[in-house]
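A.B. asks: Take a look at these structures.
Each reported figure results from applying straightforward, stated rules to the coordinates on display, with no laboratory input. Since the structure is predicted, the reported quantities are computational estimates derived from the model, not experimental observations. Cβ atoms are built from the backbone, for glycine too; each structure is taken alone.
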Structure I
Amino acid sequence: MIAVFPGLDPAGYKPHALHSSERMWPETNCYVDLWIEVLAAQGLAPEAMLGFTLTQDFEGDQFTFFKVPLEDLEELYDIRVTELAIFDSVESHVAEQIGRGRLCLVEMDSYFMPDTQGVGYRNEHGKTTVGINRLDLAGRVMDYFHNGGFFRLQGEDFTGVFQHDLPEGALPFLPYTEFAKFPGQPTTNAHQRDVASRLLKRHFIRRPDANPIAAFAAVFPRQVEVVAEKPFGYFHKYAFNTLRQFGANFELLASHLAWMDNAGYEASIVEALKISECAKTAQFQLARAIARKKFEPLATALDPAIAAWDRLMDDLGARLG
């Protein structure tokens, strides 16, 4: 069975500390979580890539689904990522690239992924991105990075994710696929720190013009009134794309600043964590508001995060010039 990283085994795999159960948001979103584990599997520091979290904005109905820019991956780690055209079966393309030492990032259906047991597995179809490390076409086995870990699926699940059970004549869905080319030698920690420092300044310049949490707070209670009228499962989708996205985003920013040793970011770390904690608290308040159909308390629920964002940007501005 061919593999990009041959030494990895799902049975003994230990997730990176950024996915510790002790964190406020042990998982963030599928794309960033995947890269955290892929980088860690190579002995690289995933914390180095997280300066881009400064650019998160409120998009009117959701917070930015934050993703590491591909140019950051190249500058920090010399990893080059681009789209892979799919014109044959997905698995044949993936097998070809794995044989060339490249990792394919493929959008797949979480319905067939056993690591989503109790959430999506065999319960709900959902689009998610995985990184395929090992593929056994004859044995129908796949080892893959997903969310905060490294997993294996096989048998009927393999058949499902690669759409082998479509009716005769049906056209398969061709997923968006990227592939990552890794350098012959990994970049050094010193290189990652130097580049991360420059990227933090770049992303600070690209931060939102106005406080995104304040923009969200202005529509939050009205949005929740609509959410309350929908089936309860919709609550989870709404919370994921709003509170969880900015809560997890700023916890990762705090981890990035803490990784930047001796840089004087202590006050900024405190403010970033206040934003993350407020989002977590607001998620519980959101659930209560929907259950009780009382939305007034939500009007001020995000005030601590709004103030913390302003202080965070002021402090970073003073340090980054």
Structure II
Amino acid sequence: MKNIPPAEPFPAARFIKEIGRGKDGARSLSRDDAHDLYTAMLDGRVSDLELGGILLAMRIKGESVEEITGFLEAAEASFTQISLVANTDADANPASTWQYAPVVIPSYNGARHMANLTPLLAMLLAREGVPVLLHGVLTDPGRVTSAEVFQALGQPICNSIEQAQQCFAKHLPAFMPIDALAPKMARLLAMRRILGVRNSTHTLVKIMQPFVIPALRLSSYTHPEYLTMLTAYFTTTAAAERGDVFLMRGTEGETVANARKAQKIDWLHGGAQTTLVEKQNIADEIPPLPEQRDAVTTASWIQQALVQKELIPKPIAEQVEQCLRVSRSLHMQYNKSR
């Protein structure tokens, strides 16, 4: 058996010198430097001491558009991109056998106070024939994750791309743990347990596009400064080439519309920004929602809502309609360009 030489250490001091001067004194990295640095972090070539310094420095400074672009390019190159396989005729062009572009739903927050209805959104889209990929964490102390709700629903957890493709073909949403989808990113995400705070990877997993073809990404933010940065990023050429984005304030961090009051949803497409849904104060009519936020109660309510249309909160129903419209349009644009 051939010995594999250890990865060459990546000297990170010059990068830390730029980003580690505090919120006011720090300077942002170029796109290329950000790409090289994050690639080395993903590959485990940065020492633990330097890695901790980088993560904390970026946490204090905040990411620039150039940095997030370089980071994301490195991140998406670190795992296998997902292809759609033909769902009718094995000899057909896979993209042409679908009617919708894929929809990507990151789920990394779960529920603390309200029931987590992200799985409802995913199932409503999937049953219309949309290839829906959710990715996220399996558990999070003190929260109810989408993975836990899916398991209570009896839905499979996909640990490979092949399993996800099987779910697409059955008109089921595919949930892939980040450990299975992007294991190198999962390692950096787990640094939160050591450092006690989130890092840039928590932003990256919420905006990455795991498909080979253009997809519609549902993305959320929790702090106002991220709205400005993400809007600027999603209207760049690099982001627009990967598909469209719905950007909204998170419902406890999740990308499902708030059942009690609809958030503003911006559609970022082709370098442009269009507001699809205006912010509401309190919905006029709120249907009965799950009485408890635990996974079993939430799953039971979702099963009921899937057969009783009147139970689906209007903000979520409108989000589904907008997703279907844009996803279909994106799919048609892609096929025309081929």
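A.B. asks: Could you figure out which one of I, II the value 18 for relative contact order in percent (Cα under 8 Å, 6 or more apart) was computed from? Present the calculation step by step, with values, prior to reporting the outcome.
C.D. replies: Details: I: 23; II: 18.
Considering all the candidates, the number was obtained from II.
A.B. asks: Could I ask something else about it? For distance in nm of label points 7 Å out along Cα→Cβ at positions 23 and 231, the calculated result is 2.1, so let me know which of I, II that is.
C.D. replies: On the way: I: 3.1; II: 2.1.
The correct label is II.
A.B. asks: Computing distance in nm of label points 7 Å out along Cα→Cβ at positions 151 and 215 gives 3.3 for which of I, II?
C.D. replies: Numbers: I: 3.3; II: 2.3.
Structure I accounts for this read-out.
A.B. asks: Hey, volume of the Cα convex hull per residue in Å³ derived from one of I, II reads 142; which structure?
C.D. replies: The read-out was computed on structure I.
A.B. asks: Quick check on the output: 17.0 is mean count of other Cβ atoms within 10 Å over residues 199-206, derived from one of I, II. Which one produced it?
C.D. replies: Numbers: I: 17.0; II: 22.5.
It traces back to I.
A.B. asks: Tell me which of I, II gives 2.9 when you compute distance in nm of label points 7 Å out along Cα→Cβ at positions 71 and 295. Write out the running numbers ahead of the final one.
C.D. replies: Details: I: 4.0; II: 2.9.
Answer by label: II.
A.B. asks: If mean count of other Cβ atoms within 10 Å over residues 207-214 computes to 16.0, which of I, II did it come from? Before the final figure, lay out each step's value.
C.D. replies: Working: I: 16.0; II: 20.9.
This value belongs to structure I.
A.B. asks: When FRET efficiency 1/(1 + (r/R0)^6) of positions 63 and 287 (r between Cβ atoms, R0 = 25 Å, to 0.05) is computed for each of I, II, which one produces 0.05?
C.D. replies: Working: I: 0.85; II: 0.05.
Label of the originating structure: II.
A.B. asks: Given a value of 20.4 for mean count of other Cβ atoms within 10 Å over residues 31-38, calculated from one of I, II, which structure does it belong to? Could the numbers behind the result be given before it?
C.D. replies: Working: I: 23.6; II: 20.4.
Source structure for this number: II.
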